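> Take a look at the structures below.
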Structure P
Amino acid sequence: MRRDQVHHPTVSTQQVKRLREDGANILLYKQLFNAEYCASRPVAATRELVPDLLDFAGWLERYGAAIPR
């Protein structure tokens, strides 16, 4: 496992507030327009394009061991 030093940018309070507002807006949009949101992203069509697409359980089974604990 690599132990590189991680550098975090300085984020102002205003930037944090804006990120929280943007995130809340995204969640609200998805909640209010969930049917339209999902209709524009049909899983069946994606599976036709990518037949070996994994669901979360399959992805976790395949790659879960690589997640650092």
Structure Q
Amino acid sequence: MPKTTSKSTNLRTFLLNETAQLYTDFGKKSDRSLAKNSRFVTDKQAKINGETMYRVSTNEWVMASQVTFK
């Protein structure tokens, strides 16, 4: 099982720089993605398999490298 550490953050809004694959809490690819230029709100940041990610739903995360905070 991959190492996952998370922390709560203040609600923050970000813009996706590109179409973004979503990942589960365990670092597995979800069958969903988010469209480029979409705006989303996140409430948690985590290190999943060594990658910084932001939560966009209960069990779905996007890579930090794919977002710009507004």
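Please treat every number below as a calculation from the coordinates, not as lab data. For clarity, every value in this text was computed on a predicted model and none was experimentally measured.
> Of the structures labelled P, Q, one was used to calculate helix-only ellipticity at 222 nm (-39500 (n - 2.57) for each DSSP H run of 4 or more, over all residues; to 500), giving -17500. Name it. Walk me through the intermediate numbers first.
Working: P: -17500; Q: 0.
Answer by label: P.
> To continue, here is another question. Any idea which of P, Q comes out highest on Kirkwood radius over Cα pairs in Å?
Values: P: 16.4; Q: 11.8.
The maximum falls on structure P.
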